[in-house]
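Read the figures in this text as sums done on the coordinates, not as results from a lab. Since this is a predicted model, take the numbers as computed values, not measurements. Cβ atoms are built from the backbone, for glycine too; each structure is taken alone.
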Structure P
């Protein structure tokens, strides 16, 4: 019987703080984008690579990070990840051109891909002995992700306006050092023997990158152009090669048998579509506030602060209770539907709009939808996995969220550009482009709600009062199906 760690709640604070910062890294640059575009020479279409360079390496290498965590020990990989993230932050802050900035962001993504799965492994070690504590710990840890994503928007505004945009990266250096100094609170985890599927990691990361690159370039060179078609086919071929490698090697990054876990496929589909709707929403909302309404960086970040408050309050105080009572399926479906409603409302933005009328109410509705869907989707993906596959299930669901975010942003940027979002200074054209992106994101969220209702199984009879954390601790045959 394992000994309960008396410092586990302090350790959870370190892990949740790390999760907060890793996910914040996807959003803190949002408000700074116009300044970075001006200083580094990004085009309107290529600007999204400041985001996508991070997300592609983060999402593409999460499975490898999980495998290394198993082999080398989770705390060691956690420390290595933060060291890499700090190095990438220094490169991104010092960049003098677009190419170096993208490289720095990619290095940050590598660090994040090591930190996230190691954090989940450490969390399960700290709280896996007690289902009720595990449920509370997962709710706290899960809330750190969307809260970090939205808080990054506000903090990015503070740094960009009152200091300069490099500070959105410099801030990771002292915080990263503080987290490294606190790793003594984390349990030491011994690794185990095994191989590393390097070819699989290369194939999946390259496949994702090439696919996103094709979607990003398509508006400029044409969807039917030879270059676009070759890039799309190449990306798909690489992803198929990844699956073939997983089937052939002895130690795959993603054993294909895990997809037989009840609810894993449906919950991952929901997470992918949630990311594909949510991340483009804040990306284009930032651009609308600054490029159309004329907000400065701080005001733009502050304008989205109410979303952060709603996310934190609802996810930590209400969602867990709703999840215990109703199960994941109704919350995921309703959350995606509410998010779609908020996005449709946002699509009515005007060139002469105002924050109180055009942004605040719609953004709060969208945040409510995110609050309802995120943690239930995460729990549905992990609750039926075997204990030895919990880290892998976590890595997969994090990967699908990040991949969905990258592909969604690429596709909706192409849609926005085709409707006028590339015409800087032309407020009606910009607004039309951003409105089209909000409509596209609403369609993605609504599709997620429908697919969840169609393909995700609900709770079996008699399980309605069972908390998800308790279900996760039961034998496989007795667990709640998602």
Structure Q
């Protein structure tokens, strides 16, 4: 068994590695190194924890590690990039569930956790810690499952709202806090279970009114919740490493949520209460074009335009992920670069269904990092760009955010593709985006619509370029 000082030192090393991991994940260029640091830090923490005197039964632990490792390995290999957002949401739910189960276990046997007072009950400080960790974990658990269901298509992406919804949430929130305070006072099971049940219900009610367009922010927010839940349980377990790692994840997730809300010109409070964005009704390209005139073309036309351009800026969106077109797009980019065309990628902070979704997608296809730019870095270049190639993106290039004060997305920073000399939009139809809004970019005189699956369109363009 390791001494107390050795355990504390090992946890300190693991915590530093977690810090390095988060730092590395801030950039695609260092993400692999960041992941390595994170795995090493968690590995050290797990091995040290197994050496603690309080660990008595290794059979259950080894069995859990085996089952969890097997399921995790299968998931990592089988889940396609298009399902990564819902996978992340599901993983957040497991963190919340773990926090709840640990809290229940600690309340059942506080002596085993070293948090009992002289009478065998819980210390006041431990009750407060359990209250915070439990309700955050419970909300994280059910909220993440609802987010998973929306992203997976098991539940509608439309906001589910009803009269008096906010009042109901407020009453439930007050009830949860009241039951939690009562639990902190007497440490009894009944107020704890009432608080837990209300928190589980609140997790559902907080997410169902949120539409699909806000899912990237919600995934980031749930990431923050899971971190705070872990930190709260870390206090209960007296585990400094868990406290530090949870606080880091919680604070970084909160900061990322703020950044993404800023990119949408909305507050987090507005996202939680807004019920904005949902499944848009499908509209065929031909039918919609009959209502508002559009200029459509073939892949050969698109190939001629981008092949004769000096500069091309590609704007990827969720449609690229759905079509799994990143590798075909990379092949097309390689051909353009060989022909002397300057090619850049423009990434909007909320493109896709989770933070950094497009960056991950392009990294999987080995797109060079030095030609991938964030919105603030590249927006000033669109006016000098020959062709803006929009592939699977919609709301993040909608000019209504700049021109229509009545639009729900008015004021939202967008990629200003409309300023390019020519615009090519690759899309299967004229259907509205995830925010449920029509896009004036599609009907501009200098916009050519290429109605096709993103992967098929890229493959056809490649053939025409050869």
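P, Q: which one has FRET efficiency 1/(1 + (r/R0)^6) of positions 328 and 400 (r between Cβ atoms, R0 = 30 Å, to 0.05), as calculated, at 1.00? Walk me through the numbers before you get to the answer.
Details: P: 1.00; Q: 0.50.
Going through each structure in turn, the value belongs to P.
For the set P, Q, ranking by distance in nm of label points 7 Å out along Cα→Cβ at positions 8 and 232 places P highest. Sorting P, Q by distance in nm of label points 7 Å out along Cα→Cβ at positions 112 and 136 from high to low puts P first, with the largest value.
Name the one structure among P, Q that percent of Cα pairs over 19 Å apart, for residues 296-383 alone of 39 was derived from. Intermediate values should be presented prior to the final figure.
On the way: P: 43; Q: 39.
For percent of Cα pairs over 19 Å apart, for residues 296-383 alone, the value 39 is produced by structure Q.
Hey, Cα extents along the principal axes in Å derived from one of P, Q reads 66, 46, 43; which structure? Value 66, 46, 43 for Cα extents along the principal axes in Å corresponds to P out of P, Q.
With relative contact order in percent (Cα under 8 Å, 6 or more apart) coming out at 21, pick the structure among P, Q it was computed from. Value 21 for relative contact order in percent (Cα under 8 Å, 6 or more apart) corresponds to P out of P, Q. From P, Q, which structure was helix-only ellipticity at 222 nm (-39500 (n - 2.57) for each DSSP H run of 4 or more, over all residues; to 500) = -24000 calculated on? Matching structure: P.
Assuming 15.0 is Kirkwood radius over Cα pairs in Å, for residues 152-239 alone as calculated from a single structure, say which of P, Q it is. Only structure Q yields this read-out.
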